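Next come the structures, one after another.
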Structure I
Amino acid sequence: MSVATITETTQYLTFKLDEEIFALDVAKVREILEYTSVTRVPQTLDFMRGVINLRGSVVPVIDMRLKFGMTATEQTVNTCIIVAEVDRGDETILLGALADSVQEVDEMEPGQIEAAPQIGTRLNIDFIKGMGKKDGNFVMILDIDKVFTDNELETVKDDTV
C-alpha cells in the first residue's frame, strides 16, 4: 500500500526504536506485552531474538532495531513486545516485534502523510507506507507485511515449528 492508497483517517500505534518514531496500523496489532523472557533459538537470523509462549502458541520475537540496522534493543522498564499479524498470501503469521517503548495510538489523516523519500535505487523502502507528521516530528509508518522478505519469514516459521 502506498501513500496514494491511504484515503481515510487511520489509527496507528506509535513506538520508538532508538530515538526514531515508527507506527503500525492498529488493525495489524494483536496485543502489546511487557518484555518477558525470550527463549533463544540457536542458529537463527541475527535479528531473531527467540520465541515466547503466547497462550500455548509459539511466537517468534524479532528485534526491530537489529532488523533496521541499529544496535540491539536493551531491556528497560519500557521495553515491550508488539504482537502483530503479518499477512503472506492466504496465511497470517504472528510475530513479536521488540520495541524500546510504545508511545500511543494516533489518528492520522491522509494530508498528514507524505511518501517515503527515494534514497537511491539499491535501498528497498517498500516497507515504509509513508512519513507521517506529528508535533513537528516524522513518524515512519511501516507496512508490516513488507518489512520481512519471504525467505526471512520462512526461516522464522521453520525455527518456531
Structure II
Amino acid sequence: MSAPVRVELRPAGEADVDLVHSLIVALAEYEREPNAVVGTPAMLRRWLFGDAPAAEAVIAEVDGSPAGFAIFHGTFSTWECAPGIWLEDLFVLPEQRCHGVGQLLLAHVARVAVERGYTRLGWAALAWNEMALGFYRKLGSDVLDEWKIHRLSGETLRAVAASA
C-alpha cells in the first residue's frame, strides 16, 4: 500500500508565472494542440498580475510538487442579473491524476463562486475527452447541448471590430 499524499492548493503568485505557463503548455500537448500556445510568460504576467488582472489562477501541489492548475475569470448572467465564473482551464498532470487533484481544484473554484455570491460556474470540455466528461458527469454538472460556443479571434476579430 502506498503512503498517502498531501494535496495543497494555493493562489498563483507573480513568481509562479513560468510554472503556470509550463502547465498551460502541458495542457495544450494533452489536448493535441502542442503548437497552439502563442501567449508568453510576459503576457500571462500582465493579465494575471498587472494593473487590471483579467483572470485568477490556483496551483495544486502534491507533496510540494506542482500537480495542476485552474485559471478562471468572471462572467455575468443577464437572466439572473448576477455574476458567475468561467473556468477557462483545469488541468492535472497525468502522473498526478489519482490523488483527487481535479476534484479539489474544481471545488476550490466553486467555493470562490459561492463565497462571492455568484450564481454559476461554467466551462467547456472537448468532445473527445471522455476522462474529463466522465469526471464532470460524476459531479452532476449539466451539459448544455443546445448551446454552441462561438469565437472571433485573430484577423476575423479585427475585421469585425473594424466594421463598427
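Some values worked out for this structure:
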| read-out | value |
| --- | --- |
| Structures I, II, by distance in nm of label points 7 Å out along Cα→Cβ at positions 95 and 127: label with the highest value | II |
| If relative contact order in percent (Cα under 8 Å, 6 or more apart) is computed and equals 17, the structure in I, II | II |
| Highest-scoring label, criterion being mean projected area of the Cα convex hull in nm², among I, II | II |
| Structure from which 18.4 was derived, mean count of other Cβ atoms within 10 Å over residues 47-54, options I, II | I |
| Winner on mean count of other Cβ atoms within 10 Å over residues 55-62 once structures I, II are ranked, highest first | II |
| Origin of the derived value -3000 (helix-only ellipticity at 222 nm (-39500 (n - 2.57) for each DSSP H run of 4 or more, over all residues; to 500); candidates I, II) | I |
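Every read-out reported here was derived from the displayed coordinates using simple, explicitly stated rules and does not represent laboratory data. Because the structure is a prediction, the values reported are computed rather than measured. Cβ atoms are built from the backbone, for glycine too; each structure is taken alone.
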